[in-house]
Structure P
Amino acid sequence: MPGRTKKSQLELFNKQAAISVEERLNQLEEEIRKALKSGDLKRAEALIEEQRTLLESQMSSGPKS
């Protein structure tokens, strides 16, 4: 069937997506730290909101094992 994805390809894609999310969470954590250190509370708040949203989406679409 054309357009059909092999299970291994899908697993690889999901693994890459999880790595990307983890990298973004790490990046957000560092940016939040810098914003707090510099006293930029509005930026820190916006970054924390993005982090919360990302974590919530991960929880709702987590592994279905």
Structure Q
Amino acid sequence: MKLLATAYFTLEPKRRREDFYDMEDELNDFVSSLSKFRFIVVRGLRRYGKTSLILTGLNAADVK
């Protein structure tokens, strides 16, 4: 018998809103802050999703 495992979680940072889970408020705050401030600090515990928040927010705001 051969078992197949489906990966629901990957270690790579997320870049699409569909892949980003349970941080909608933080994501909306980040996107709205992009047009208000020149410097934004994203702080959090290790492996919390800071890079995913930034990448997803920049994609949502269509920043290149």
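Here the criterion is Kirkwood radius over Cα pairs in Å, and among P, Q the highest value is seen for P.
helix-only ellipticity at 222 nm (-39500 (n - 2.57) for each DSSP H run of 4 or more, over all residues; to 500) computed as -28500: which structure among P, Q? Please list the in-between numbers first.
Values: P: -28500; Q: -10500.
Only one of P, Q returns -28500 for helix-only ellipticity at 222 nm (-39500 (n - 2.57) for each DSSP H run of 4 or more, over all residues; to 500), namely P.
Values quoted throughout were computed directly from the atomic coordinates according to the rules given, and no laboratory measurement underlies them. Worth saying up front: this structure is predicted, and the values here are computed from it rather than measured.
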